[in-house]
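Input: structures, listed below.
Derivation of every value follows stated rules applied to the coordinates shown; laboratory data play no part. What you see is a predicted model, and the numbers here were worked out from it, not measured in a lab.
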Structure I
Amino acid sequence: MADSGRGIPQEYLGKVFDLFFRVPGTPTGGTGLGLAIAKTIIDLHNGTIAALNRPDGGAEFLITLPVEPQPELETK
């Protein structure tokens with residue numbers, strides 16, 4: 001997932017997943033919970049999420065989830 005905004009200041013990239021964190025100077029409207037909730041869900045699935053800035057501008061969020069073998073289904 002990516003956008004074409006201003007990106008995230010480098011000093012805040014590691015903090016955007018903290019509860020109630022909002023990058024200083026951003027417009028009001030959120031509570032700072034969305035990325036913290038996303039990280040919790042992804043962590044519970046043994047995955048990772050990372051925030052980075054795109055070279056052409058904007059922020060990007062990279063999510064990885066492990067692929068687990070699926071159990072065999074019984075056929076009738």
Structure II
Amino acid sequence: MPEAWGPLKGTSDESKETLNKVGKKYDKTWAQVVLRYQIERGVVVIPKSHSQERQQQNLAVLDFELEDDDKQLISQQ
């Protein structure tokens with residue numbers, strides 16, 4: 001099973017803009033969208049954050065599923 005260490009690192013501003021648009025649809029941050037996308041692809045994600053708020057956000061990615069058109073849009077980034 002593939003693993004993603006630091007799956008948010010290196011996300012471009014252009015990609016963040018697209019991810020933010022997708023996130024608004026689900027009331028999620030761009031980072032939560034990336035984590036959920038990777039999980040749905042079968043990737044084990046291991047995000048890193050020293051911020052307690054972000055750690056909690058990183059855990060709140062199991063209460064929604066991305067629609068196919070959103071996954072396709074993300075895959076083009």
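Computing volume of the Cα convex hull per residue in Å³ gives 142 for which of I, II?
I
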Task: Label whose coordinates, when helix-only ellipticity at 222 nm (-39500 (n - 2.57) for each DSSP H run of 4 or more, over all residues; to 500) is calculated, return -16000 (choices I, II) - done: II
